[in-house]
Structure 1
Amino acid sequence: MNTKRIVITGGPGTGKTSLINELKNRGFICFDEVSRDVILEARKEGVEQLFLTNPLLFSERLLKGRQLQFKAAETATSSLIFLDRGIPDVLAYMEYANETYPQHFIETSKNHRYDAIFVLAPWETIFESDNERYENFQQAEKIHEHLLATYKKLNYDLTDVPFDSIENRANFLLEKLNLR
């Protein structure tokens, strides 16, 4: 089956997970954000915020997890998979942190192409910090800019998801994909 991989991206606290959960509730197959698992695993190893203490190691783990998700979509029994973030997000966060990274990060992003990218912009009204999110709203805005630049540099067409209720955001996405 030729499964289409649809990425939902944006800075922290933009509603990605809520949108993914809404799509799951509607019966779509969705892959959750990998970074929370990486963060929790690092905490078990005694590191509170791995991205802040060792951004390259954190990003290597993210890259691996997102590659596994990309590959898992190949064997999916659905023609459509939604992903909470894509491989290029790793590059964007490294750029945001002004960190260097190996060439294989770029090659991996180029060699794993997604079918559509939907972007959720920073929205201060819904922004919240939590146990895994260390960024404030101003940092979320900067990360958003790096995400846009990274995906554009990789020649993706980006679709902005408007500020609205979760239900209407999901409807918008599905309409853009001709699924409504």
Structure 2
Amino acid sequence: MRIEKTILDGCFLIHDTFFGDARGYFFESYNRKKFYEASGMDVDFVQDNQSHSQRGVLRGLHFQTGTSVQAKLVRVLRGKVLDVVVDLRKASATFGQHLTVELSEESRTQLFVPRGFAHGFVTLSEEATFFYKCDNYYDISSEGGIIYNDQTLNIDWKISSDEILLSAKDQKLPAFGEAVKTINF
């Protein structure tokens, strides 16, 4: 397991050491001790989530607030997505900045998203199965979000806007400026 810092403070890419032969393959997808030694972060994951999406499905940008704030370790089991995170921590040197990274079953790369970030992804392949671990339980009363096409963030989702499929809830998310008025990480 190799851990790589990103341009956003506290976000890390995790690359596995892959062992394959005629029988199949094996890799260690996460090791708490190795992650702590490389990042200095001791994360206790308590909930696993999985979604399946068709091409163009955009989920996000979502976050949890208050005592329900979550760190996540995300990866793609099947297909390919563009994963996006936005630093919402007002005291952070990277506040308001975002990171995009392609995650796929071929790369087996994972992204660690610390607490205080908005997260979302769009499916680039015909379909994708997305898996993530959370260090806190989901709480609907603490959920928040930012509209995917926010002008301030200006995120390039690598897919045409007419291909994007949003839930009714995600269509109504506020702009970045409105969303950050009510949060404090």
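Any read-out appearing in this document is the output of simple, stated calculations on the displayed coordinates, not a laboratory observation. Since the model is a prediction, treat every value here as computed from it, not as a measurement. Cβ atoms are built from the backbone, for glycine too; each structure is taken alone.
Just a few scattered comments:
- Comparison of 1, 2 - label where relative contact order in percent (Cα under 8 Å, 6 or more apart) is highest: 1
- Test item: mean count of other Cβ atoms within 10 Å over residues 70-77 calculated as 22.1, pick one of 1, 2: 2
- Sorting 1, 2 by distance in nm of label points 7 Å out along Cα→Cβ at positions 54 and 166 from high to low puts 1 first, with the largest value.
- Distance in nm of label points 7 Å out along Cα→Cβ at positions 62 and 94 from the coordinates reads 1.0; which among 1, 2: 1
- Which of 1, 2 leads on mean count of other Cβ atoms within 10 Å over residues 22-29, largest value: 1
- Which entry (1, 2) yields the derived value 19.4 for mean count of other Cβ atoms within 10 Å over residues 30-37: 1
- Computed -2000 for helix-only ellipticity at 222 nm (-39500 (n - 2.57) for each DSSP H run of 4 or more, over all residues; to 500) - originating structure among 1, 2: 2
- Computing distance in nm of label points 7 Å out along Cα→Cβ at positions 6 and 78 across structures 1, 2 gives 2.5 for structure 2.
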